[in-house]
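The following blocks contain the structures, represented as structure tokens.
Every number in this text was worked out from the coordinates using simple rules, so none of it is lab data. This one's a predicted model, so the numbers in the text were calculated from it and none came from an experiment.
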Structure I
Amino acid sequence: MFDYRPVRRVAHTCLLAIGLAVLAGCGGTDGSAETGTPAQAPADGSSPPTGITQPPTGSPQPPATPGSLQASAGNAQASLTWSSSSGATSYHVKRATTSGGPYSQVGAPSSTAYTDSSLTNGTMYYYVVSAVSSDGESANSTQASALPTAPASTPTITPSVPAGVSATPGNAQVTLRWTASSNAASYRVKRATVAGGPYTQVGAPASSPYVDLSVTNGTTYYYVVSAFSSVGESANSTQVTALPTTPTSSPPPTTLGTWINVTPSGVNLTDSLSCQNFGFETVQVDPNKSSNLYAFLHCQGLWKSTDYGLTWSGPINTGSNGAKISDCAGGITIPPKSSASVPTVYISCIRGSGLGFWKSVDGGVNWTNYQVPPGSSGYQDFYPPVIDPYDENHLLMPGHEQNFMRESVDGGHTWTNIPMSSGMMQNGGTGEIFFIDTGDAASTRTMWLWMGQVAGGIYGTWRTTNSGATWTRVDKNEHPHGVEQIYQPDNNGVLYMAGSYSDLGNGVLRSTDYGQTWTHVGSSAAGEAVVVGTSKNVYSMFGYPIGIGQSTSAAFQTGAQPGTGTWVTPSGPSGMFQGPGQIRVVNDGTHNILIGAMHNAGLWRYIEP
């Protein structure tokens, strides 16, 4: 140990450490400072005596990078906010019109807010912010984007008369559709039981379609529609008629196909591998070439079939970031109505070095990663996105086992938060979300169905018609862990969902009013996960990622269209020891064919007789 003893009496007490050559910071007997090099700490690691100066510990550091950058668009401007950086005296706001830059500085505020004015409406702007002090400038923040738009002008003329009005009868209901009228804020749907009226208003929807549920089967109804705004109401449209009727019950299918295992040779479905291997979980179809299907295999990349799912080759992700995609546990999505000659493929990875959201614009060969604003966990794990049938750049995506969802309107490049009801907060489960196709691009864009993960019916099924601004719980039905696939045969209001814990029973539920109300169809003996349909039949099965070496009944059942009659439950092959994560339907010109991604049981194919 070092011995610390007084040296001499001075204007203030100084201590000298034995073995140290000089004093530092002590006054001499005449009040002058004694000079010398700074004292060093004792070699044994003990603290130096009081009054001995320590050497500098490092060079000055710039402020921390600003966080939580948010950009809100306005009329020809964007308002930015961010969290403060310790030590910053000002900030540099930088802008680009291309995602990722190059950026140009447009402002240097001293506060954590800035409004960028004189922008061009309709142009997407990308922003980053850095913190500045006398010690230097931080790195750029994460990017945020804003699309300034001009406010809607107040109409000054009466809306035009709705055109293209149609009335489609159903069971105790009539679905009305029309073409949007210029300057209309809403519509008035009017009904009579005598041709030519008088008409009584039965609805005031904001857009097409409208489902009239207050009708009686066997009665003919006459409808007109007018457009309404603050300026006034248009004349009535041309009259249309509808006769709702009770549907006849369809007998069950009398002939059934056989499931055949088409798993490609050489794939590994029995080892955990690098990312926890739950096998094939998703399968998608090229919307412009139904012979081409794509299936994703955990930890082993993307596989492709060009013969309606009979044979498969892969992995095809051989280009940039291909190794990341092969080290991924996740699922894929392809835009359902894209006109591209080569499909865009999205993948969301929840495990592996490929963790995050990825996009390929060349059919799955090359991949680009896009950051998504995370939840409180900070992770990048999401379920695969669902895609607007009328806008392939409009995506919705739920966080994996997190209480948030994200929306993108530019093909996944940037994202915003989707509001959720407090009753949808699962705190550990993952909700599934879907677009409801109304036949109208505007209303489809904002009408969604959300299903909670199985929890005894606590969370249930919810519906929104305004992009999540408000939600309505429509049933207690919930999806099994990791799986849900709904089925819409057309856009006339009919919708099927599979699940468990509905008060109506386990299995399959059917709606005829775009998901507002539901009835039970088929067997209720077991919960279901996937429901699909062909021109002949409706099919459902149960499955979830149960894991390597585990088995569960696929609970296969089918009923003739429209699924309101008797369903049958044929047994599946013994090799299909796990059920589907997803099923796709294609037609080879002769037969309807079902292709199922059956988790660790592989890929299976069913030809409908």
Structure II
Amino acid sequence: MLFLVFVIGLNYWPRYMPIYFWSDYRGDEIQKDLEIIRDLGVNSLRIFLLTKVFMDQGCNVNEEALNLLKDFMNKCHRYGLRIYLTLLVGHMSGMNFDITGKSIYDEESIACIEKFAYQLASRIKDHPALEAYVLSNEITVYEKPPSREKYRHFLKRLYNAIRKADSIHKITSGSGLFYPWHVGAEPETEAGIMDYLAPHMYNYDYDIMRHSLAYIFKLKHSISMEKPVIYEEIGYSSHQYGDHGQFLFLRAITYSILANGAQGLMIWCFSDFNREELSPYNDHPHELGFGIIRYDGTPKSAANIVKEITILDKEYRLSEYKAREDPIGILVPKYMYKDIPFVNMIIEKVDEDATIKILQQSFTMLKMAGYNPIVVNEDNFDKKGIKALIIPSIPLLKASTWRKLLELVENGLTLYYSAAISLKEPHHAPTHLWRELFGVEPVQIPGYIMQPSNDIIIELNGDKIIIPGLKDQPKYTVHIGVKVRPIDAEVIAENNNEPLILRKKIGLGEAILVTKPIEYQLIEIINVNTMYKPYELYRHLLSHKIKPMNLNNPVIEVINVFKGSDELMYLINHSYSEARIDDIEGEPIIIHGARKNREYIIEPRGVTIIAKT
């Protein structure tokens, strides 16, 4: 169920009255907004129905509100806008608005919402502006699911109610995929129900590169479910970082999202608001400033990004280009998306924040090393045709996963594992195939908990890589490494006279064991990826198997996309400083910066796109 156009959209509330406008509907003001949106070149809007306005006490559609919705959609249709209709609000901008008066996961509530959704879809399905249904806005923020099964049941009931009324239009959840903090709202669960996935992200981090590339990790994780993906919400408020900060963030991340395989994106949001007296804005004043248009209708600099992308899309039809990916996978552990018997609280025990940051860190290192990796999980890693697999500081995998990994290594896989034991749940072994897979045996003192590591100095092929130790009390759950004795493994690096990196060749492949949780140690160090260059470790250990792109500036993400014989190269500067890259062939179609022969000087968070010959 692919999208016919590349989705370049905005999340929309009117400038004059956010959230409550359905009770104060002003067609002339909406018309003014739509004229501004037309001039931006946007093709899609995500709009929101305040449930208490659209659903009466009998769970029926309010006819007066429905007529307003039809009028709004008629106006949008005249401007060629496709509507992503969000049914349940629910949560919005730091405030919850009641839906049914009780838990939405209660059977009575589900029956009520089901009735409403079916009626609404029946009445609106034939409107020419309708593109897709979005079940909710961040429903797991409104109310966390009591279990993964109850959340799945809730989604299925609502999906089926709409699908019964409308067999054509696409449906997604609107949850934002806020995993692992909200059980069920992960790509693995939702992909089994929804027609497409729609992540939201508002990320905060110690490291500039990881902060930016974490958005792409979430995108790649969603894409790995083999469903179309639209990044449904991204953005920051000008009241947080100023108009220029908002512009810089959005410039790099929008192009990176497009280049990495999304079928579109929607910025949060269309406009600022001048209604500080209203809830939730009185409590959360930063919510007044997320727009790319000011409340007086004048554009911020971020609006120019949208205009630029829409012009590019008209000429090049971006959705028809596909990115070239390297056959390197990063493994998402099963405890992040499935309940495991007697380990059903494992996410809490190993600290979900630590696990997701570790995965993001590994992804960042691969990107900065010159690779374009994919994301896999414990259920599909053997079906993706990968030649190398990274398991970064993950404390628990299933025994069957390890057995399958051994078989893949025998058949040619390069496996990298940095061993980790979580001190929240140390009563586990990182693996049971120490000897068969890694050629070692563990030699730790039983029950003794080692202290977190100090600085690790790795020397490989004459290069020195420093992994800084944890100097202060860590924010995340402490992960520690293991002590091992090599049996038939080759020691390729030591730390304090103990084996640090070992390699065992098995059949056609190899297994690499790192005895310290290196990726974990990196997640709390400020700007660690540019200061210490840990990505060089991956280049050293993987380049003999898969050749990385020969980058001379690791803060620039290089993505090659193809449409038949046509090729575009994206050069995306994820840093907030000017960055240079040279030896680039082809003719530029967009330059944020300057060109000197085959060298490009790219502005902070700037992008250059090259048409390759």
Structure III
Amino acid sequence: MTPPKKSTVFDSKKVSKFDRELALAQATHQRGELDAALQQYQALLLTSPHHVKLLNHIGILWSQKGDHDKARATFSLAIAQHPTEADAFVNMGVVEESLNELNQALVNYTKAVELKPQYALAQFNLGNLLFKLDRPEEALNCMNEALRLNPGSIQTVLKRGLIWLRLKKPNLALTDLNWVLRTDPGIFQVHFYKAQAHTDLSEFEQALESYDAFLGKYPQSFEAYTNRGHVYSQLGRPELALESYQASLRINPNFYLTHLNLGVLYQETHQLDLALQCYARSIDLNPHVAQTHANMGSALKAQGQYQKAKESFERAIALDDHYEPTYFNMGLMYFELQQFELAVQCFSKTIEINPQFAEAYFHRANIHFQQQNLALAKTDIEKAVQLGFKRRVEAEYILRALESDQFKEAPPPEFVTNLFNQYASYFERQLVGELAYQSPAFMFRQLEPLLPNAPYSFLDLGCGTGLSGSVWSPMAKSLVGVDLSNRMLDVAREKNIYSELIQSDIVEFLVQNNRIFDVVLALDVFIYLGDLGQVFENLHRALAHDGYVAFTVEEQEGTSFSIQANTMRFKHSKYYCDELAGRYGWKIQQMSRAIIRKNQGNDVMGLYYVLQKS
């Protein structure tokens, strides 16, 4: 907001004497001697009570003294006496803006522009207020006109740069902000805004440079430390992000955004209790931010507190029903709960608000798979890829599977890693609690009679979160787990049952492994491999003489294996498994048909094999 402008319009009567006395009063005013200047102005009022320039000066002086009522009364008199004088409307708007009477200020700035379209200050003030009112397109028009009228105005170019930021056009913002810095390098706050533009462009190193330049001049800026923490988080440097957030909180422990961002950091590093504490504190400080409630809902979902998560999402929607991450995370929650219709509604709402939200299309496609609406799934996957879905390898694999009835290609490692990284936080809760997973317990009953002389060395292929390892650890002298998903391994590590955990593709591990194990476990693993030839070929080297391999597959009829389009998992026939065992010299000690788990309320049947090295 620019201070009221002193009018250059004056009454042509009594020019010489009035001008001399007014100039003296102005000089007193400019020296900051407000009381003395007021006396001089009031003396002039006795002879010229309606002089517009004099009234404007007096109104400005009252405003500087903090008496806004008298300032407004003075400007009202000027407007009443000179209704075509733009300066008085501008000055009245400034007073009203300072009192947060923004709508009335808007009326007066608009009137000033109508009266004098070539008045650069009126255009600037109107644009600045429109920016405050979150009307950036109109604000931009005003700033462009102000710059046409006054091309060298640093403040106008700076404000236009901020408008470009609001309009999500960071390249144009940088053009204006860099011009300001070249013109006046001493305007250090420009570095703060440049950092925001670089962040929007994902130019995070440049953003750090700008924040560091700003903090060098303003080391007490908690906002800059908070924003810098966000940049470090985006760069995958959580320790530096934490340091920056802590620096912000030392300066101002009550800045809600720092607590919000710190909560995001803790949630990304799987410290959910700390994340929830931060979100709760942020809400205490500012309960009106939809993002905070949505994030709290997401963290509660990750803990399995679904009812509380739903309540948080609903509070977020009540605050802002166009904040699409709320609906997206609700969709993920309903997907976890296998409430697919509600999940589809949430993902569809996300897309309605933001048609460029690639992940929403991808997750909606997952539900179409579950419901065997394969044409819809294909359409959504294609749209996700078109929009630049980050997990492109995964999406393109699914499209290839949908386009061929004879598709037998194993998923790429990225597919499996992303799938289980996504599931890790609720994998056991869903698999055991909702899908009645029974493979580890059933296999124990099959294999345990064959292992009378515990302890043994175990290799747990595709160990996941350690559900199988938990069953066998009492019999183990060593227990090595192998899995592609780092987040699944993080959960397994917390159980403290494995002697070693290795992130690797299981075929690659078997090829490179030179250790010998008594028992190799592979429960619910081969469903993601398809062709098991390489696995069987390399298992021999990993097993001791007379050692055992225990594995499960989902069963199909026929003589081979195939992928299921609705689950993207492979099924294998008994004939295929028996043939492989014979080909590579394994003795079938046990083979049983039994339930592995449920899927959408239906039993998933499988084959439980125990093979012995011969």
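Match the computed value -19000 of helix-only ellipticity at 222 nm (-39500 (n - 2.57) for each DSSP H run of 4 or more, over all residues; to 500) to one of the structures I, II, III, and report its label.
That value comes from structure III.
Taking volume of the Cα convex hull per residue in Å³ as the quantity of interest, name the structure among I, II, III where it is greatest.
Once volume of the Cα convex hull per residue in Å³ is worked out for each structure, I has the highest.
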